[in-house]
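Throughout, read-outs are computed from the coordinates displayed, never taken from laboratory work. From a predicted model like this one, the values you see are computed outputs, not experimental measurements. Cβ atoms are built from the backbone, for glycine too; each structure is taken alone.
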Structure I
Amino acid sequence: MGGMEAHGWYLADGLAARGHEVVMFAAGDSDPRFRIDPVLARHYEATFPWAEHRGSAPLIAHVDAGYAAACDRIAAGGFDVVHNNSLHRFPLEPRRTLATPTVTSLHVPPFDALHWFVKASASPTHRITVTSGPQMAAWWPDGAPAGASVLHNGVDPAAWPFSAAGNGSAVWCGRITPNKGTHLAIAAARAAGVPLTLFGMTDDVEYWRDVVRPMVGGDVRHGGHLTGAELAAELGRASVYLFTPCWDEPFGLVAIEAMACGLPVAAFDRGAACEVMGEAGTFAAPDDAEGLGKAIGEALAIPRDVPRARVERLFTRDRWLDGCERLYDEVCAARMALAA
């Protein structure tokens, strides 16, 4: 569906490849190559379509029941460590993190439904990671606790192969929803006179119908929702990636996927964009489509080996998994110390 789901897939696949015995607590209709212990029998959008049930009491009760049961199974299951990537409060409770050593990766800026639970989650056997410096400052403006650290996301460069030349076009990927700024990517590409292809699933039906769909046509097309391998091939054909968050995006996983394929990035300067893209990107003020159009022209002048080299230096899956394993060792050692 998006970056968090991709993060979970990369994590489970990478840990299994390193010889860990991995159980994935996720929707029961998740990738069957993994050993799935279902939090819910199927992804909740299938039961409560997201566009119709945002924040509804039946949806909340449905998800709460699934998480409560899953957390109880974890506590009784003899697991060495839990890597919590959810946006749910139950896995953060100290009574649970003391029972099973836990590493929590936060994928969002602070929001009310989770903020207090993160602040109250400290325990000797719990570590928290964020994906960037700006995300760390947003969660803890007065300074982070000792158990929190920055751990950048990573991708397998082999899964996003480098392409030495593009066709002069721009590409945008993600969930089609207002806070991803799909409409602004279209406006910027048109301002720059560059063809644009959009890839991704429609997360907000009204936004697609009323805003994005009327803008598609001519040099702007929607290429659908692709598999990872299909998307990598499409990225490699393009010449610049557009990154248009309308919120403080904590990282932007799809941007490093595009960078691995050799695409420089034209981005809004929001959240972690500058930290992640660095010399591989050019930047415009938030929500400034005309300014982003100018940034597209500047980004096209960046050699394609620059973004690829940045990914290989800073954002590989092996580098990320090394960091995960260090944190697992820390919380497991803390449990042993408590038991001594």
Structure II
Amino acid sequence: MTNDVETLFVTGGAGFIGSALVRLLIAERAYRVVNLDLLTYAGHLESLGEARHDPRHVHVQADIADAAAMRDVFDLYTPSGVLHLAAESHVDRSIDGPGAFVHTNVVGTYTLLQEARRRHEQCAREGRPYRFLHVSTDEVFGSLHEGDARFTADTPYDPRSPYSASKAASDHLVRAWGHTFGLPVVITNCSNNYGPYQYPEKLIPLMIANAIARRPLPVYGTGANIRDWLYVDDHARAILAAFERGEDGATYLVGGDAERTNLEVVRQLCDVLDARLARTGADSTHHLVTFVTDRPGHDFRYAIDASTTREQLGWAPRESFASGLEKTVDWYLANQAWCDSVTAGSYTMERLGLGDTT
């Protein structure tokens, strides 16, 4: 490894979106990638594919909220930028155990910002560029009603769940470090991601896993809640575009322009699964759909206006929802061993997010 290769930190690089970003960086760029991931229940090095064994990829297992560990890793690898994706991200889990979300999303982001600030000062003295990119969510903006305009970068924050509140707090910290300390920062807010390697607690992979096993497909409430869906590889390309071409201090919204109700998503999944598994009539996957008690405080609608991101960064999704969903189903059908491996002993498709304090 030559010393002139730039080093980037990707936090949460063994998670769903983070691993897609690491795979993209290794395949299409010349950076050395230091993957900071604690390998909690949703982080798996298997998700990196061939990038895991590339000589330009280094994995460091550490807690981003551990100040001493972060100082050591920053001093050892001297990054020229941080792409921060490490986060607790499942709303249902935040209802059951919000403390972990405050620890990782708030304290962890603060700890990273402090080290990034110190590293930026070193780079500035050496005349070298530096940037901190923070990946966030559309959930910080709260709930839209049907007919409301989509979220933009100017939409006021109105988080409604412990998860979205913790992400809103981290967004504010990033902006504050940019404004107060001159840290070059960029923030992206994305819509719901889906695609290969997603942990099966989320809607689409959970429905696929249950359908394969002929278990019920639980739909919250009436299934009328609306989300905008974004294929994970399209999101990874948007993150990289924002990091490489975005303006300091800017916020970029990333969406797939694919609003669907949850019930529409499940029904479309059933159509694809029936075609792939040759299920018809009474055997159709549609018969597994089951309506269950809604999530507490379930936001009605999220939708992103990504037009500014498209215009300023020259980015656009390559996958439609239909094509992305087919690719996702095909991947899970071909990789059931991965699903069994990552859930072994930690998650049995049980209902989460009931908020039970007993």
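Here are the numbers for this structure:
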quantity: Highest-scoring label, criterion being mean count of other Cβ atoms within 10 Å over residues 225-232, among I, II; calculated: II
quantity: Given 18.9 for mean count of other Cβ atoms within 10 Å over residues 57-64, calculated: source structure among I, II; calculated: II
quantity: Structure responsible for 34, 15, 13, with semi-axes √(5λ) of the Cα gyration tensor in Å, for residues 89-176 alone calculated and labels I, II on offer; calculated: I
quantity: Highest-scoring label, criterion being distance in nm of label points 7 Å out along Cα→Cβ at positions 41 and 97, among I, II; calculated: I
quantity: Test item: distance in nm of label points 7 Å out along Cα→Cβ at positions 113 and 329 calculated as 4.3, pick one of I, II; calculated: II
